[in-house]
Structure 1
Amino acid sequence: MRILAIEPYYGGSHAAFLDGWRSRSRHDWTPLTLPASHWKWRMRHAAVTFADEVARRAADGQSWDALWCSDMLNLAEWRGLAPPAVRDLPCVAYFHENQLTYPVRHPDERDLQLAFTNLTTALAATQVWFNSEFHRDSFLSALDEMLRRMPDRAPRHCVEAIRAKSGVQPPGIEPFEKRPPRSPGPLRIGWAARWEYDKDPETFFQALDQLIERGVDFRVSVLGQRFSECPLVFERARRRLAATGRIDHWGYLAGREAYRAALQTIDVIVSTARHEFFGLAVVEAVAAGAYPVLPRRLAYPEIFGLAVAEAVAAGAYPVPPTRRAYPEILGANGSDDFFYGAGNSGGADALADRLAQLAQRLADPKPWENALGRAAACVGRFSWPVRAPALDKALAHL
């Protein structure tokens, strides 16, 4: 099949998804992209920009069998502006994120026009793919709530119309080479999220402060992307941790290989996120050999939960053959080890307790290796050699 792919925000996870899929796809792709900046303007002008570009290409004789676009495209506008030979192509809209549940500091900051763009894009698509069940369900719930608030003529039937054509298609990750032997030393803790408030860095650094007070030895790598507005807690934490000589890495690693190499040096990957649509950084870190320590909320239970571990053990998920050596360790306790706190809670105290336990467990290699095997089995189904054929097949069903 010949696929026209439109990505108005070609950077970060958006670019990684499109590049990873295309590099292993059996389909023939024509990617049209824009740089990853000025995201609100991208959502507003991309339909016009790409309609013009596609018109030029169609006039030159190019044609396609299907369209793929991300949630950053106003698909309904694009279909209205694109040439007739192209606008009626079967189309998948892929939702990396959405503008209804993406966090804002204050409710009045939310741009509901962009939320309606998500709505009309989903209505205009043949199929709508979300990167997790959590994302799909939370989006549809928030959409229904938004439409209930309309003063009149709320098109609430749209929620079920979108639900009926929605599916879950997780992203893929590049496989890692064999992890180098661990060098001696204390527990190496990693945190690899955007440096923004919705990732709850305060809880993470409070837990590290507790470890210091308890006399637990550790090292820390704080990775992830920093933006112009950065929570002050990062600089305060850097000074405290540097004063005790506990920092291995601090700050964004622009080179992809440098970042992947850093992931292979950490023992534990921590998330304190209050908002996460999938958790790609955690999945990558686990694939690199890190032990996940996660709150029991968001998309994490569907990736690392007990039911998932048991399904992997039973062969219900397609995992690479190298991961099939682990079914005997995906047993009664499954991957409950990967969460801290009770229920969907999980504050600094619970996180510090869990990290202190793992610092002690590190000295006993067999249970540690078994737990890593369970974690690797859970994320094995997200490697691109597995995901690309599955995405190709789903696209061909259009």
Structure 2
Amino acid sequence: MVAGPAAAGNTSPSKAGTMEHKERMLAALDRREPDMVPIWELAFNEPSIVGIARHFVEEDKLPPVKMVMDYDDVEKFKLIGGLIAFTRALDLDGVTAIGLAPRQRLSDTLLRDAFGVVNHVSDFGEPMPIQGPIKDAADLRAYKMRAPAEGDFLLLNVLRAALPERAAVFHLQETFKISWSLRGAMQNLLMDYILNPQLAHDLARVTTDYTLAVVEIAIKKGADAIVMDGDLAFNPGPIMSPAHYDEFIGPYHKEIVALAHRHGRKIFKHSDGNLTPLIPNLIAAGFDGIHPIQPQCMDIGETKARFGDRLAILGNIDCSFLLVTGSEAEVREAVRETIRRAAPGGGYVISSSNSIHPGVKSENYIALARAAREFGRYPIAL
């Protein structure tokens, strides 16, 4: 149950246009031109949800700021209620449901996730794997991968029921990210590509089978699209060569993409960094789009011109600096310019260049959403 402003879904067309929210989002993912540029976000974490929701709901309807794993059930539903309230108030077209696999707190700074990986938690609540259960092939043979559990899909279930008119995008980790987490550090898996390729492939098989099971359940529960997390690049360029992607990651991505497509769902890839050298490989794997076109290392106009006939483009509004320290007027101008360069012809979804993290000013995110509606009506004439 979600109380107050989050209690019931609104199934009428978007108040700002002629298309339903879901129709608008899916049209853009299909590289078509909707009535307006869709607004969607990869993630809002706990402080950002509370901070934005304060502009639209009473303070006593919101929980205190802490990690979701530390919330009781009442606090969790208050948090989700805040998310639903500002999704409606800001006229967002899509909502992201992350998987809520259980995590165990080991100390103030350490937690163990559902895969048995020990993570260090930053001051901003970001977990980073530091110790994995797979040291060698013997460990992998003895390892029992968890099965997806009903509780993992709690957020998807609630958002699907409360916001049936919005596109529900299910967020999942995938082959590469889970594999290197199980190895305890990314460099361990990357060294496996050279020194122990069979272990790398065996890990990819186990983690891909798990991901396939998650995708199957998420779609049955009403996910309209899938976003696959897991960074493949740093700002200077990809983490691995295109050849290594094609050998150790691409074939497994193709399986996951093919499953989504068999169910008639779009699936797009998230990765920070300069993804440009790997985009042809991601196209070959079958992805329908890429996110977030990080402005520090990728140019959204060039990306749209080179790849927009084959991929939907999502993202690009800078959350490293602009949304953190910029003014609302500067955000408005960045939104206008990004829409001018990326939206003509369709196939563009506006969002931040990663996610709405604790450093983002809530007023700046609100300015982003409102400017997207101001400038994002088709035909684009900016």
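At a glance:
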item: Test item: mean projected area of the Cα convex hull in nm² calculated as 17.2, pick one of 1, 2; result: 2
item: Source structure (of 1, 2) for relative contact order in percent (Cα under 8 Å, 6 or more apart), computed value 16; result: 1
item: Answer label among 1, 2 for the case where mean count of other Cβ atoms within 10 Å over residues 50-57, calculated from the coordinates, equals 16.8; result: 1
item: Which of 1, 2 leads on mean count of other Cβ atoms within 10 Å over residues 34-41, largest value; result: 2
item: If FRET efficiency 1/(1 + (r/R0)^6) of positions 42 and 178 (r between Cβ atoms, R0 = 25 Å, to 0.05) is computed and equals 0.05, the structure in 1, 2; result: 1
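Throughout, read-outs are computed from the coordinates displayed, never taken from laboratory work. Keep in mind that what you see is a predicted model, and the values were worked out from it rather than measured. Cβ atoms are built from the backbone, for glycine too; each structure is taken alone.
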